[in-house]
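Structures follow.
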Structure P
Amino acid sequence: MTGREPRARRVGLRAVLALLLPATVLSTLLVGVAPATRVDAAATFDPGYIISDAQFYDSDAMTESEIQAFLESKVPTCRVGYVCLKDFTQTTQSKGADPMCTAYTGAANERASRIIYKVAQACGISPRVILVTLQKEQSLVTDDWPTAGQYRAAMGAGCPDTAGCDPAQAGFFQQVYFGAWYLIRYGNPPGTGPGTPWSTNFAWKFAPGRTVDIQYNPNTACGTKSVTIRNQPTASLYIYTPYTPNAAALANLGGIGDACSSYGNRNFWDYYNRWFGDPTAGLDGATVTRISGIDRYEVAVSISQQSFPSPATAPVVYVATGTNYPDALSAAPAAFRQGGPLLLVPPGTALPAPIAAEIQRLRPGKIVVVGGPDSVSEGMFTQLSALAPAGQTVRLGGADRYEASRAIVDYAFDSATRVYVATGANFPDALSAGSPGGVFGVPTVLVRGTDSAVDDATREFLIGLGVTQITIVGGPNSVSQAMQTSLATIAPTTRLSGADRMEASRNIAVDAFGSTGSTEAFIATGYNFPDALAGAVLAAKRSAPLIVVPGSCVPSETRAALKAMGVTKVTLLGGPASLSRNVEYFMPC
């Protein structure tokens, strides 16, 4: 970048008009804005959380044709002698890739809708954000007689309060590109470094998590509001327009407030809210909740309480170690099959009070301990036995994790025509199969995935189970192609996999739930097992997929899959140490 790192015009066109026109005239001129009838809606405005990561970074929120149709709906007919945004075209220049945006290939006579779409795709920002910024800065979306000056400063990019607009960034294409570029740059993406002294100071001042005194107006005498910035998009909007609306501005949405009002961020929120819905929604309106606890054991208890809310009881409770995964990977479908939760216990002989209290609340007729004494000690087994009827606490184990897996499946399933087969050397693939396995009665059987052929004990077990279809979960690095060939001699065998554990998890979920109409989904970290292990039973009870993601973001493809399934409720399993607030906000990766 050359020269200064400028901000957009901070107060916006409305504030200028407000200095010149009475409120009644202004309300008439602001096309498409309802006058002061939206006071109740203003009560939901949170200055620290103007827009969610999910909405802000959703570059696929609108297709090019949808953007064009939207522009046409706002101005069906342009005034004679003027070119409205729906009809505007410009020859664009190519832009090289950098940490903010991928390369943009210029072309002759590109429509405004195409420029908006291509910039959104290149910079990883929602086209809705671009449309709203065009409106709040220059009213371009709804103006049926726009001037050349409005196009020159379309996004307010490179137009600081203290100087004129940067000529190098003038014109519609440059404005859209640099407006989006700045909004991404303000987040200091990897590879950018701290930036110039100006950007460093402002990025630090408005950093997520900071509580900042934000001015109401450029006039410092108007005072400030203490605001806790909750996410990066909100921080970026304040760097772009560093003022927050006062009570007078919020009391008159679509109109003017008082001499100390500013309107940029209010109008951004207002336009977005009316055009596209709640800007703070995590996944196109989906509600996001979280089940957490001080550790994995309390998370499992919380999941159990949601699975079996009081005064519910459970016929059985499955118990597994919380420190290692192999013995328990087959347990989630088995627990659901028999109508109980899966609780986790720590090493040693002392049963934690919250776990004991949860078992007592459920009053199970039986407790099933999965894994041998090295997993769940004899002392722990004795304490658990005291919480069930005499003789109704059993242990399912084996010489190794594979024999234990077969023992669990054999105990819970009299027969099964279909099975999931997963590696016993890692956990993500089997965890993702837990929920659909419970819902559809498909047990998970572990194998030595790197072997060249299925062992005799597993072969005999699958045949005895009555299997007519085998689905391998995981790629060839988890369950080899040679193993798939060997399994195919038992029953027709297919594979659900992906380039990594996140893609494999998503593909398992789509395969099982893509056509079921499920509107709920569960998300757990793909880098640890306890939360997903216990959560698979709750997901199965809700007939919902459980998908694993990185702890700091949600892959764009996973967001798209959830959206395609029509998910309206998402439950995160685990606290912020497992799934950060970025996952809660559906920040893409």
Structure Q
Amino acid sequence: MGKLLRDLQETFDDEENNLIFEKNVSIPIPGTDLPIRANVYRPKHTENKYPVLVTYGPYGKDIWYGNFHKKSYSEVNPQQKSQYAAWETPEPVYWVSRGYAIVRADERGLGQSPGILDTMSRDTSDAFVHVVEWAAAQSWSSGKVGLLGVSYYAGSQWRIAARRPKGLAAIIPWEGMSDYYRDRCRHGGIFSNGFIKFWWSRQVVTNQYGRPGRAAAMWGEDTLEGDLTLEELEANRRDQNTDNAGESHVKIGNAALDKMRHELTLSLVNRYLDDEYYASKDYRLEDIEVPVLSVANWGGITLHLRGNVEGFTWAGSDKKWLRFITGRHDLPFYYQEQVELQRSFLDAFLRDDDWHGWKSGAEPKVCLTLRKGDKGVNDAQAERTWKLRYEDEWPIARTMYTKYYLAPDRTLFPTLPASSGTITYDALGSPADSSVIQFVTPPFQSETEITGHVTAHLNISMTPDEMSRQGKGKFNADVFVTLRHLGPDGMEIFYTGSSGDAVPLAKGWLRLSHRRVEEMHPKHRHYLPRREYLSTGVLPVEPDQVYPIDVEIWPTNVVLEPGASIVFELASGDTQGSGLFEHNDAKDRSTAVFGGRNHIHFDHDAVNYLVLPIIPAAQG
């Protein structure tokens, strides 16, 4: 690192909050002299031992929530606010008062933890495992560790639990992806560059270990060992923008050789799950043995929702539960009723105090928030009036998977249309032009519930433009689909997205060259086509050749009132509701490969339909 590492741990006796605060505790990591640094918050009664909640992530153990996101913090449940509060993590004062210790660690290469910044990598996961085992072995620890946190602090829980660290007793991944490739980086094989760029630039690289000016910017504290140079900072990080775009990191180590470094940068194509970059992050959900409470948000239609559902489905634990909530991704975690739910689960499996009934089987496996009626967007109080319903399994066993057929006149009926034809749209157009096609159902005559996984079967071809033809290169097409809800008045009903933005019911994506479905794979289901996204499974796309495809649409829920309709939207790019999660990287979606016109075909050999998971009305 070029700096002498120092032990600058400080201990504070916080009498007001009745806790001990240990700052910059150095946690040794086997195989390296670079520690992971953490803040520890624990009860003052040193004669007792306490279960431990561990978080390990990039957003800074010392960045106060109010500085990280002022507006969000202003709306947080007042009982979950304190001088120690940090973005997307358990609030220490509350949890310590309930008999827990908190270990909040800076991820490797971030905050006060020296080393290479390589988020979500195998190396940083190794360090996380050791942090969990260290927490379980401390004199003030009961030996039982739980993982609790939102988003990044949730997504990492799946892969750590699969490693089975000593002491880990339960996890609560609250809105967190479980599949780095499918949930986050490459939706349907398409690079989701928009969010990664925003996330990296605002929330990660700004907290890199050794970055100058953090304290002055109220972004945590300056590095204990002092600042690093720009060259050192660059050499010590692996940029997710670059990695996911397919460029390797060739470091020369001399700023004067920047041009040479650029020329030597390899164009490694990190596009497939068998590429080393993605393969190194793979793990088995089936290896998770500890109890799991997976919390998914219906509004997280572009990042975490799928991961929480699939994480629950495939986790190997025989003690696992799935809950669906609504609202923004930052606030519900701190709602009083949700914090009590978290505590009941952790008390059961970390303290052996099952006052809620998790171990006894009193808590059903699945809890749904049923979205019926227009509650507006970003209105927490209104959304909390939606009813809950409990189920014994996911997907719901009584689901009726019902086909709604697309017709050339842009209708959507449960009967097969007799007409044939073709609809053509721009392959790289904008949402404001003819690149968006919508199919609409007639108004539903009675209340109808749609809850579960949705798929679309389409017959697609592409015609390259003249410039692309002259290049005689490879051709491809990207398919973007959206499910929308029109109220009885014909106006669209929107829901609260992750950032408080207005979102539709659901979205799905597919790159035509990834159309191959692995029907014999054990994770293939008729309602969720399985794709491996391997380089060996890529299929050619020939001009004007019609290809039948099955598009996975992320799970959803809506209770349609009489007179409401469903809209199925087909487009060649991101449309309303995508928000930060755009797929518009110029290299990933080049004009040379994707330019031209796309077509959807209708005839007796090319039937197009949407499969909706309809839940029959309760009898009696």
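Identify the structure, out of P, Q, from whose coordinates helix-only ellipticity at 222 nm (-39500 (n - 2.57) for each DSSP H run of 4 or more, over all residues; to 500) was calculated to give -11000. Provide the component values of the computation, followed by the final result.
Details: P: -11000; Q: -4500.
Considering all the candidates, the number was obtained from P.
Computing distance in nm of label points 7 Å out along Cα→Cβ at positions 312 and 344 across structures P, Q gives 2.1 for structure P.
When P(r) over Cα pairs in 10 Å bins from 0, in percent is computed for each of P, Q, which one produces 3, 16, 26, 25, 18, 9, 3, 0? It would help to have the intermediate numbers written out before the result.
Values: P: 3, 16, 22, 19, 14, 13, 9, 3, 0; Q: 3, 16, 26, 25, 18, 9, 3, 0.
It was calculated from structure Q.
Using distance in nm of label points 7 Å out along Cα→Cβ at positions 136 and 208 for the comparison, can you identify which of P, Q gives the largest number? Once distance in nm of label points 7 Å out along Cα→Cβ at positions 136 and 208 is tallied for P, Q, the winner is Q. For structures P, Q, which has the highest computed value of FRET efficiency 1/(1 + (r/R0)^6) of positions 360 and 544 (r between Cβ atoms, R0 = 25 Å, to 0.05)? Of structures P, Q, the maximum of FRET efficiency 1/(1 + (r/R0)^6) of positions 360 and 544 (r between Cβ atoms, R0 = 25 Å, to 0.05) occurs in P.
Where does the value 19.0 come from, among P, Q, when mean count of other Cβ atoms within 10 Å over residues 120-127 is the thing being computed?
Working: P: 23.4; Q: 19.0.
This value belongs to structure Q.
Comparing distance in nm of label points 7 Å out along Cα→Cβ at positions 376 and 392 across P, Q, which structure shows the greatest value? Could you put the intermediate results ahead of the total?
Numbers: P: 1.5; Q: 4.0.
Result for distance in nm of label points 7 Å out along Cα→Cβ at positions 376 and 392 over P, Q: largest is Q.
Among candidates P, Q, the computation of Rg/Rh (Cα atoms, Kirkwood Rh), for residues 232-463 alone that gave 1.21 used structure P.
Every number here is computed from the coordinates shown, using simple stated rules; none is lab data. Treat the numbers as computed from the prediction; the structure is a model and nothing was measured. Cβ atoms are built from the backbone, for glycine too; each structure is taken alone.
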